[in-house]
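Once you scroll down, you'll see the structures, which are given as structure tokens.
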Structure 1
Amino acid sequence: MEYNYIKALHLIFVITWFAGLFYIVRLFVYQIESAAKPSPEREILGEQLKLMARRLWYIITWPSMILATGFAIWLMVLRPFYISDAWMQVKLGFVVLLIIYHIKCHHYFLQLQRDEVKHSSNYMRLFNEGATIILFAVVFLVILKNAVNWIYGTLGIILFSVLIMLGYRFYKRIREGKSS
């Protein structure tokens, strides 16, 4: 019974962690775009977006990552035999990638809090898809477990990534067409 409660809490904080990761990068896009606006709009928007990002990052996203990870460790203590399953090992590899993505987001967050714009909004839109790819991979691994054919699964993730890139390029053309 304890296992199911811990698993539910783990899942809740994984969801809020991903929500924070998805939204923080959108805020980065808006911060970068606001930096190009004329004064006083630039300062007003910039300060509001920095405040929103700071609250999201420190009140929702970081605590969610810590709690999701803590509950995951607790689950592994309760069911240590899962670590020997191939699907779990691959999932943990994706979790490591997600933590690296989170740390990179923190790096961008700190830059933008200092008003340092080093990337374009288009770069951030594309960067935002990293969490989406990891989410799809982890969900399919957890649901399908040993039924996953690793070759098809890998090809599926690659195909999904290509579709995201094509969708991004299509969206970029539409945006550029509207601004002309």
Structure 2
Amino acid sequence: MTSIALFHSVLGLRPVELAAAERLRAAGHEVVTPDLYGGETASTLDEGFAVKDRIGWATLAERAHDALRALPGDTVLAGMSMGAAMVGTLLPRRPGTAGVLLLHAIAEIPATVREGLPIQLHAADPDDFAPPAALPGWLEAATRAGADARIFTYPRAGHFYTDASLPDHDEEASALTWQRILDFLDHPSG
């Protein structure tokens, strides 16, 4: 059983993150879904960014860090869209992290991470939050930092393609993403 912290998108903690957590629990993992917005949600990106900006990134990061306090040091950090950026913010304070899952966005990987830290990035192709032109540089930086990073892109899928409630949804890409994530959690270095 793997311990996983799954961080929500800029839209707040919504059914898509809760369903993802249930999917991971059904596979035998322990999952927490911190609500960094304290119950608020947004229906558009503009509204979501307004909530994020009003609360402030430092406060969101402290809430995320507080949510991890009781979890094992080797908890897998996972994030959806803005949640991916939160993972990048938390990673320097979590050196024992067992693995990193980034969905729908890239995140800055610290210059030094645990040697061989397994990281998976899942993104639409193209996606403004994981621009195709930025991916080779991101992969090179993650590798140089010591991570074992892998990128999976999904052509013609929309940005948040795992969310069945959004027009971005792509059932085939979503199914393949979750298959790859479950394989990763069963064999993070494989």
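Each value in this text was obtained by applying a stated rule to the coordinates, not by laboratory testing. Computed from a prediction, not measured in an experiment: that's the story for all the values here. Cβ atoms are built from the backbone, for glycine too; each structure is taken alone.
In terms of mean count of other Cβ atoms within 10 Å over residues 5-12, which of structures 1, 2 is highest? Let's see the in-between values first.
Values: 1: 14.8; 2: 25.0.
Comparing 1, 2 by mean count of other Cβ atoms within 10 Å over residues 5-12, the maximum is at 2.
Which structure, out of 1, 2, was semi-axes √(5λ) of the Cα gyration tensor in Å derived from, given a value of 34, 22, 11?
Working: 1: 34, 22, 11; 2: 21, 20, 17.
Considering all the candidates, the number was obtained from 1.
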helix-only ellipticity at 222 nm (-39500 (n - 2.57) for each DSSP H run of 4 or more, over all residues; to 500) gets -28000 when computed on, of labels 1, 2, structure 1
The highest value of relative contact order in percent (Cα under 8 Å, 6 or more apart) among the shown structures 1, 2 is in 1
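With mean count of other Cβ atoms within 10 Å over residues 21-28 as the yardstick, tell me which of 1, 2 scores highest. Walk me through the intermediate numbers first.
On the way: 1: 19.9; 2: 14.8.
Structure 1 gives the largest value of mean count of other Cβ atoms within 10 Å over residues 21-28 among 1, 2.
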Output 2.4 (distance in nm of label points 7 Å out along Cα→Cβ at positions 109 and 125, calculated) maps, among 1, 2, to structure 1
